[in-house]
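Each structure below appears as structure tokens.
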Structure 1
Amino acid sequence: MSDKLLKPGVLVLATFLCISAMPIASAQSQGSSNDHFAFGMEYDWTNMNEDFDSMTGLPLDEILGDIMQSADDAGIDLLVLEEITGTSTMVIDQYEDGTSMFTNPEGNSVEITEHVTELTIRHGSLADIAIITEWSDARAGWDLTISGSSEGLFSIDANYVEFRDSSGLIYGHDISLSVDTQNNFEFDLEGNFEAYDGENVMPIDLHLSMEISYEIADAESSVVYSQPSTIYQQLANLQAGDDLSWSIDGEGSDDSVDSHTGTFETSTGLEFEITGLPADEMGLPDGKWDVSASESVTDSGSYDEDYRCEMGIKLFEGTQIIDSDGQQIEVLQAHTSPLPWGMSCHMANLFYHSFTGSEDAATLEDLITDSTEDITESLGGQDESYESSDFLEVSVYARSQDDVEIEVHATDLDNDSDYEINIVMQDSDGLTQDADSLVVYNNWWGNYWGNTYMTTSSWGNHCVTTQLKDVTENVIVDSVTNCVEVPQQAEPSELVEKILEGFSESTIDNVMENFNTNLEYRLEDYEADIPYDDADLYILWDSNDNMVVGFQIVVTSDGSNLWYTLVGPNSDSYGTAPSPISISYFSGDQAIDQEQEIKSYSTLDDLVDLSQHNDDIIDDAIEESLSDNLPEAGGPSGESNGGDADDESGLLPFISPAFTIAIIAIAGLVASMRNRKD
């Protein structure tokens, strides 16, 4: 297969923005003008498979058939099923919202126009996958059903209000932001491993679930300039081919900020659970490895901080006429932010302060760290203890029953005396498990550092007593006791040893080599037919109104002087790309209608058309594969209904591009390893 591969380009313009409720202008409005200009995009994730075909030319259905046939020829039953549904939508809406009186830092009132930019982002996705596989010979085998599912929800509502006078001078801006993200994951591994014609069977029923949530319920911020910014006058003077940089409160900055204040309210949650790890087969008590963690915190605060911003724009030569919902607009291509510069920076600052939170507030990182520590301890991870007294500092690290390290630092020792350090470790029953003695030497300026390692035949709570003895005076000078949890030594059961022995004597190496050879043979005739060899993303700049009015992705093919619009508005400079991608671009009234529709979406049901998510075939296949299993191997607790799937051959599997690429990469890796071995 050709090693040229083009990943489908799905544009994600996700930024965090805001609207302010902090009044820095007087409340008296003098009329309003609500002429909106909006643009955006939407992607339907059910088209991902087709888009992969369009961007690579690889026939995934045929490749999938060859993968499964290669496994079948090698003696491995393999069935892969996947269903993914969801949408991602982004809309940027810009308009003027009337005039009001603004009071600047000197106390003077200035009539300003409120320039509003709203950012609305909604994403929801639902995915299910199942991998059903079976293989055996006289020595070993497996019968496994691997299944997983995920749900994702992500939404942003941001409102930015920029205060400009009739000359375009910026006096400040307000911003508000709300963010809601929820992600749920589940994973199941069910079935069994066996050895010696089924004489030794180890059932597996592993379940893992995780939920992460983060919400900025409300965040607001205000920036006031000490002197009005002239950035729009500078932008108005730009010509095609020019570029411009803008900075605030940085070295060589063009403006400085009089005040930057904000408030925020956030909530963070984490839930984690894992059950079914074979603790008993590793010589541990049943349920020892069944662990769970659930944490949630809320936070609120305010800030009054310095403000930094660095932005820039590069305008390219050549104008083009684009169609915006029937309106013809002359634009220049640019590399810059799709949002107003003040909004881009203000958004970043507000999100940073909200995510960082108030002093000593727990963040998502803290929750993950704390939960991971709890899980690590439950799984038998390292425990440690530090204790100190007048003359001793002792640290104990309990990594396993065969690895308990004790580090000792003795201080303020008398140079005219000889010392020794006696260490005794006892288990929870008070029985001595190990002991050692350190002779103090190189007593440099009254200090000594040393360490030793101990072992124990027990596990659980252990206490290590360290005594500093003045041998010259024959007295105990100091004593310190450290207590730690020694993890139980995992010892594979006889069943696990039999399973491992069976696989080592089986033909699995030859089977996997045959699978790899078959796969190489079937895939060697495939060659990617990539329609484009170059692409660029441009922001579309309207120099008449000094604003962004859209974006476009343009592509070209090898040896061609023609460029095409892959994503973006109709243009007099580019034709439609011959190999399209399923990103819907919209502007004008169509974008505004889309914005109004998705603003009310707040749940997965709103964002995902569940009627299109047909996971019945996956559920039926899983039920059928587990119907003959015992309960401890994921089978039914009572009598099985046998499932609704009559025959695996009737299933129409869907395989994701990512999975296909992974299979191909693994095949290539195995092949290269075999070639090096040969």
Structure 2
Amino acid sequence: MLAAPGATSRAFADSAPTLQQLLAYPYVSGLVASESGDRFAWVENVRGVRNLWSASATDTTPRQLTHYTEDDGQELSQLTFSADGAVLIYVRGGDHDENWPAKDNLAPNPDNAPSEPKITIWSVATKTSSAAPMQVGEGDSPVLSSKGQLAFVKDGQIWTAPLPAKANAPGKAQRLFFDRGKDDSPVWSPDGTRLAFVSGRDDHSFAGIYTSTGKPLLYVAPSTSFDQQPVWSPDGHSIAFMRQPSRGDAPENFLTPHPHPFSFWIADASTGQARKVWGAPETLAGSLPDLAENEPLYWMADGKLVFLAELDNWPHLYAVDVGGGDARLLTPGSFMVENIALSPDHRTLVYSANTGNTADDEDRRHLFRVGTDGRAPEPLTSGDALEWSPVALADSKAAYVTAGAQRPAAVAVLERPGQVQVMDTGSAKDYPSSALIVPKLVSFKSADGLTIQGQLFRSANAANQQPGLIFVHGGPPRQMLLGWHYMDYYSNAYAVNQYLAAHGFTVLSVNYRLGIGYGRAFQHPEHSGFAGASEYQDVLAGAQYLQHVEGVDRDRIGIWGGSYGGYLTGLALARNSDVFKAGVDFHGIANWVPSLVKAGALPEHWYETNEDWKRAVATAFAASPDADVATWISPVLLIHGDDDRNVPFDQTVDLAHRLEQQHTPLEELIIPNEIHGFLRRANWLQADEATVEFFSRQFGIKATQ
């Protein structure tokens, strides 16, 4: 143990919030609006208990629709309204943030229930708080047609089921049609008579259209490419979709970056004949942005297609005429567009972006509105708060999620710029917001001269000679912000960093290269990740900056992070135990090579005989913590759920074995049946308490949890 000198071993003020108090923040997700924009709904998670809330665009009094009471780890997600807004469909259970499905096809069971959990679809009335939710059946990704027909995905096929008329009386579900592929992305035509979908075929995919049981499926312009994101024209006569070339059996060597261009096509929904409308240039900047994977194509009322691209080094909105031609930039500037919502009349889009007229807005989010008529985007929000996940409502209103540096997330309605109504569900009534620290934006230079930004958490009454901690986020396409985060994983991390800063630590959250928010070149640097770990120099530079912060003990620097942040934590401890004297590694990569083989980025046998692939494997291993484990002497706490569907659990098994063999101080917290982003608040609390206790013990800090 590293003993603390003098005053830094004392407990901080009794008024500082406890860890349990800080982790009792409300988290808001899944915000959706009805097609007409007259109603909206969202999920609120308080202490692990998830429930649905709803309000109307004219009466913004929030109404609780469900009354779950347990921290059971069962997600509520995939919210969708009926055409008239009177019914809300949602999914209970599953994991909608994994990179690959469980090999046994089982739903997560993080509360260790003795009965097997299922992913189920439910319906609930929106205009009353007394109606009980009714189970529709097992499945996922539900969509309701304008005629009220439900389609959903089950076992890789499209199914349908009637909405139940009364509780405990679900109708009989049946497969809507047979398709040889693995189906997803169902979307009904505007008149509710046809269903577009994507048929996955491993090395290619088709956009398909189902009409009726008596009519063959129509596959739209089938090719060897991957077709995705089908969207109907407003008149229902056509569908647009995105096409990306298949890479075939020869994987691309990751030591040399390759363009991954994409194009948009429009097909006749009756014949399936298609024409190319626009194609991205075959350059690195013409590759599909990471953010675009979650943002669909938008068909506007004026005959324009709007999409996200990085043609000018920033993720921006572009418009192209459905007849073809050049794409026109709608959102110019040095910022990132994110969270896009189409207005009910299909004439404008509301989006979030890390820009604005307040200092340091590059580390915040604000809302804007833009159309395709050539006018400049209209700012909708500003200031030192953060706004994200907008949905467009009727009468040019918008609902969105808002938070601040001290105020946790809540839903708000923008009546007009400057006039906002925040939804009060009572969940934040006793939350100790005023005790939170307002983090400070700082910047420093990495070894190669690149400027790196981060948020510094340091209490106003901090003692001298405090230990310092580096926090490294996962992803890596993430950005930590000057306030509560829009992802639940990083809301948890924000609360923990707040606690650490209030109880004897100075924390620096590092936005290292590979992250979003600072342009494509920053997000896609040379020799990064398994191609050389160039981003690690930013982490080390952050520690060196922290060593020179007034009041920080340069000899007591620790590091913690999860997922990719866990990987960087392991790399820091393996390479620089002289700087990083202790660390907590949440489900990090220890050895890139087996992970890349599993993900298909590394051919399992080619590298045994191919010299280029041998160099790639050697590079990937050299970029792994395992490569430098012999110089890892600093104590570490390893935390991992053994049902992780993102970072295989065997990564922690491998690392623990290597550390044990060389007698490196090692502690473990293994959570049976938990996934990558923990589903239960109790499991987060256990892991966070272990993190705080570990660092407090290692650095001689007495903290009250």
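Every read-out reported here was derived from the displayed coordinates using simple, explicitly stated rules and does not represent laboratory data. This is a predicted model, so every value here is computed, not measured. Cβ atoms are built from the backbone, for glycine too; each structure is taken alone.
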If helix-only ellipticity at 222 nm (-39500 (n - 2.57) for each DSSP H run of 4 or more, over all residues; to 500) computes to -6000, which of 1, 2 did it come from? 1
Which entry (1, 2) yields the derived value 3.6 for distance in nm of label points 7 Å out along Cα→Cβ at positions 202 and 362: 1
Value 17.5, calculated as mean count of other Cβ atoms within 10 Å over residues 210-217, assigned to which of 1, 2: 1
So if we calculate relative contact order in percent (Cα under 8 Å, 6 or more apart) for every structure here (1, 2), which label has the highest result? 1
Quick check for you: by mean count of other Cβ atoms within 10 Å over residues 170-177, which of 1, 2 is greatest? 1
For Rg/Rh (Cα atoms, Kirkwood Rh), for residues 178-433 alone, which structure out of 1, 2 has the highest calculated value? 1
Entry that produces 55, 43, 23 once semi-axes √(5λ) of the Cα gyration tensor in Å is calculated, selected from 1, 2: 1
